[in-house]
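Enquirer: Down below are the structures I want you to see.
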Structure I
Amino acid sequence: MNLNEHILAQHLSTDNMIMDLTPSDKQSAIESLIDKLAETGALAAENVQAAKDAVLKREELGSTGIGNGIAIPHSMVGFTDKFICAYAHIDGGMDFAAIDGEPVYAIFLLLSPESKVDNHLSIMKELATFSRAAINYNFLKTCASAESVVDLLQDWKDD
């Protein structure tokens, strides 16, 4: 199955990608992605603080650094009826308290409507499956442009 048949591909836009993020810590990385969503109009300005609070509160429960250089900070929120996604690439990686103890190079941020639990879980499963393949992680780690990330995601098959 191609990722473009998955839910994630329908909601991740190159406009909402930061290809040269240099965060000082996990919180600033999350806040930068949410600010990017507001800057592009994907997230209403009045919901920025609520989004930051929700994602950071979820992160307190346990790191969303799932290993293989990928983190998926996320939250289900009541202020939207659509999925809102962002992506950041971090040259050199950063400490995200990932479960494998390795640096994170790629962050997929997801805000999901509270009413779409099944779709939220499907997206999370897709990203976890994607990250388990070493070839995907290695390509993602070296992607230099938003378009190359999109190409990788569109070419990915989970079969």
Structure II
Amino acid sequence: MKHTLSVYVRNRSGVLSRVAGLFSGRGYNIDSLCVAETNEPGYSLMTIVVSGNDAVIEQINKQLNKLIDVVKVITHSGDEIVVRELMLVKINATAQTRSEIVQITNIFRGHIVDLSPKSLIVEIYGTNEKLKAALEMFAPFGIKDIVRTGSIAMTR
């Protein structure tokens, strides 16, 4: 089962390394990790998605709270959070297929952010499921490249 953790940390050198090391040192895999500064100067928020049962998540939570630069750990569950990801996809495009790719992009409320004679770059944000569905629709055209942010989350 996937769990989303919000980890508030002091914005200091080596914090990311210590948090990632905690996971790898105990054999836990990080599915997704995003880090950015918060509205409070000197602090960052790490959004970490990890797979495991409740006992594993409880152990991770305890270990994170032992780290000096960790201020607070929130383990999200259920419908109490809003989760989004951002994806850029470079898709093969010809003059004949461009309009169909644009229609699919519009259905997913995406945007064309770059155009070249042989490809388009599409930006789409949403849930993991929405991004997977968009990729399935773009696959027949040929996907050249994909870049994704990983999950970010906020409590309602």
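Readers should treat all values here as calculations from the given coordinates under stated rules, not as data from a laboratory. The structure presented is a predicted model; accordingly, all values stated were derived computationally and were not measured. Cβ atoms are built from the backbone, for glycine too; each structure is taken alone.
Enquirer: When distance in nm of label points 7 Å out along Cα→Cβ at positions 27 and 131 is calculated for each of the structures I, II, which structure yields the highest value?
Expert: Checked I, II; max of distance in nm of label points 7 Å out along Cα→Cβ at positions 27 and 131 sits with II.
Enquirer: Can you tell which of I, II yields 14.9 when mean count of other Cβ atoms within 10 Å over residues 43-50 is derived from it?
Expert: It was calculated from structure I.
Enquirer: Can you say which of I, II returns 3.7 when distance in nm of label points 7 Å out along Cα→Cβ at positions 19 and 107 is computed? Provide the component values of the computation, followed by the final result.
Expert: Working: I: 1.9; II: 3.7.
Value 3.7 for distance in nm of label points 7 Å out along Cα→Cβ at positions 19 and 107 corresponds to II out of I, II.
Enquirer: For the read-out mean projected area of the Cα convex hull in nm², a value of 10.8 was computed from one structure; give its label from I, II.
Expert: Values: I: 8.2; II: 10.8.
Working through the options, I get structure II.
Enquirer: One of I, II was used to compute helix-only ellipticity at 222 nm (-39500 (n - 2.57) for each DSSP H run of 4 or more, over all residues; to 500), and the answer was -9000. Which one was it?
Expert: II
Enquirer: Can you rank I, II by distance in nm of label points 7 Å out along Cα→Cβ at positions 51 and 115 and just name the one with the largest value?
Expert: Values: I: 2.0; II: 4.0.
Looking at the calculated values, the largest one is II.
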